[in-house]
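Please find the structures below.
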Structure 1
Amino acid sequence: MKASLITIGDEILIGQTVDTNSAWMGHELNKFGIAVQEILTVSDKKTDIHSALKRSMEQSDIILITGGLGPTRDDITKISLAEYFGAEMIFHQEILDALTKYLEGRGRKLTEESKSLAMVPANCTVLRNKKGTAAAMWFDEQGCIIVSMPGVPHEMKNFMNEEVIPRLKERGIISNIIHHTILTAGVGETVLADKIRTIEDGLPDNISLAYLPNLGTVKIRITGRGDDPDKLANEVRQLAEEITHKIEKYVFAQEDISLEQALGNLLAQTGKKAGTAESCTGGYIAQQMVSVPGSSAYYNGSIVAYSYGLKEKLLNVNRPIMEEKGAVSEEVVRMMAEGALEQLEIDYVIATSGIAGPGGGTPDKPVGTIWMAVGSKNRIKTKLFKLTPHRDVNIPLTANLALNELRKFLLNENGEV
């Protein structure tokens, strides 16, 4: 089954409101084997709504519409749908009664303007709104299912969970679908694709792979579809094992979690503490670490030392060496790590120093030159990275690379890799 998503509202087109509804609906439909063909955003104009509807009905089986169902004059979705299908607008006493009860329960009175919410196209099935005021509408027209819902996210989600998905299940539209995610770090998608090419070439028709790259990480998503859920689960599991065997040294999780969460899980198992000494990343790594609930169990804190003076004062970095080698050097990042281990009273450390850009580069050390160190009091490992000319990429990319380097360090200490 194929679906189209249509969001209606000038506020989305001018950037005043971000369309989070489509992302959520696309994710939910994908879980049930319904492929989203396109996402359209149109203005509060009948001609634009009609054009989007015509386009979507030509290529999709299911069309989900959000927005434009309120009581004000700019909310014209209902009228536009009625005109498109050649249906009259009719009054629903049940909607008005439910609306009155809803408003009274919140100490509000029904206004003349609000009464327009009880008018709906005659050819729709009304879906009651348990989280708000505007009803949703279900249409069966020309072989398509069209559902028009309010744009308020929590109202839309309630309609999807309580009405739309159950009704699609009743009609046998939703199929069995299983996703399995393999998370990797420190390798590009082209390298991964090359390593598992023979596996991918032999995939059965009901199973597909997708590569989802981010800064320093790549998700490999396995998607399986089939009538027998047990058989399908076994097929997906076996495939995941085959792929993992080929790329094992890059895999940090077999579930959809962040790199910092995976590192946090490892640290929690050791019962020891970690911390960070940051220059070019300016506390970005610390922010990632503490974004994980419960991180206080294994993360002590960070020293952000940007200047020579603070590197010397807070991390005991030798100033003559900084002046000779430069702050972006193996010697300095090693001393930053050693200083943080002492000052933060930690067992494991990440230290970073680099030229994030856009300025500050030299022929010997161009923008994107990053030195990092990870380790413990027993051993410090340093590594040089040559990244991009772009500051907004270099900082988060450095953070992810550093998190992965400490993850690998911990695994090596435990003899796992």
Structure 2
Amino acid sequence: MSKVNVVLGTFYGDEGKGKIIDYLSENADASIRCTGGNNAGHTINVNGKKYAFHLIPSGILNAGTKAIIGNGVVIDPRVLLEEIDALKADNYPVDNLYISDKAHVIMPYHIMMDKLQEELREGDKIGTTARGIGPAYTDKFERSGIRMEDLISPNFSKIARRNITKYNKIFAMYGKEELDVESTIKDYESYAARLKDYVVDSVDMIHDILDEDGKIVCEGAQAALLDIDFGNYPYVTSSNPSIGGICTGTGIGAKDIGEVYGVLKAYSSKVGEGMFPTEQNNEIGDTIRELGHEYGTTTKRPRRCGWLDLVALKYAARIDGLTGLAINHVDTIGKLDKIKLCVGYEYEGQKTMRFSTNSEYLSKCKPIYEEFEGNFGDLSQCKSRQDLPEKAQVYLNRIEEIVKVPIKFIGTGASREDMIVVK
């Protein structure tokens, strides 16, 4: 391992990052969640049990790994405490969890504002999860947010009262129910009492690990095409789940970053609105959804499914500086008789590998497909890339050939052990 290994999503999230993070965290001193909030979810299957994390870093399951929620994350304390309690109920002590004092807190008015803003968009809805993520980041950059250090400080009630009063005036303007100021403060003071022992100066802790030649895994949330700057704006999240968010969400400098793994599925999926050139809104898409159990970890919404888009993947590889690919659900796509792979777009009569987040451009792009043989068979006993059936190898080789990034991990099933690590 390099000093810092990074795991990022390459498309629209839900690619199976948790499984790769969990593997890398076994040999890491720290696993850090860097951006986003409980609008993201990482799922890991361990000993037949499924763990879905929305805020806690996936590395929490490795007792020797510090699981750090970085400063770039926005935290709903109620949700975080639910995750802590669930882990404790499964005999995970959670004494390896740490929370950045600089991480911002999601308040109830953020959730209410999220729903109100989506309502006001009328026919132009973004498809937000309504978890308060966007409004919490808005307050952060407007410099009126509440950080974890504020939540556990004696000044919390003063700051919270000011903010709740401000938002109540907005809700009143739109005829919405207002928050009860004192009961909200009381609830959050109870959350603070339970969380205060986890709060640390995360930047100091991270650099102490690096100074001692420790190894760190950084967990990206969501994915490249949901990035606030580089994604399909406005149908994006409110943070930078690309490589830049790793640095700003942790305080880690670029010089310490080594491997950057881009996680994808052997097909494409998406939750929410926005362009999706290779979507199969038909029987094929429905079949992929059912075979891959494509329902949101956080929202439970059915995901839109389609063929793997190598034009978009190459774009993600560029902006994230990917050094390796981790491809999941090879077993899933291998259950189809025939598989298609998007190897380019046709735009105004010409073939192109240019991807753009401009919706007008994408609407004029027609995917160019190559077809591959499916029916890969049972992959559960495959322990190396060479063990895979030839049809699977042909499919994977073509992905590498076009994207020009080597495949380092191959997912052959849902559990922790169902993964080939390419040496």
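Match the computed value 20 of relative contact order in percent (Cα under 8 Å, 6 or more apart) to one of the structures 1, 2, and report its label. Don't skip to the end; give the middle numbers.
Details: 1: 10; 2: 20.
Label of the originating structure: 2.
If you work out distance in nm of label points 7 Å out along Cα→Cβ at positions 119 and 271 for 1, 2, which one comes out largest?
Evaluating distance in nm of label points 7 Å out along Cα→Cβ at positions 119 and 271 on every structure, the highest lands on 1.
So Cα extents along the principal axes in Å, computed for just one structure, reads 64, 51, 38; which one of 1, 2 is that?
2
Given a value of 15.5 for mean count of other Cβ atoms within 10 Å over residues 239-246, point me to the structure among 1, 2 it was derived from.
Details: 1: 15.5; 2: 25.1.
Derived from 1, not from the others.
Bear in mind these aren't lab numbers, they're just calculated from the coordinates by the rules spelled out. Just so it is clear, the model here is predicted, and its values are computed rather than measured. Cβ atoms are built from the backbone, for glycine too; each structure is taken alone.
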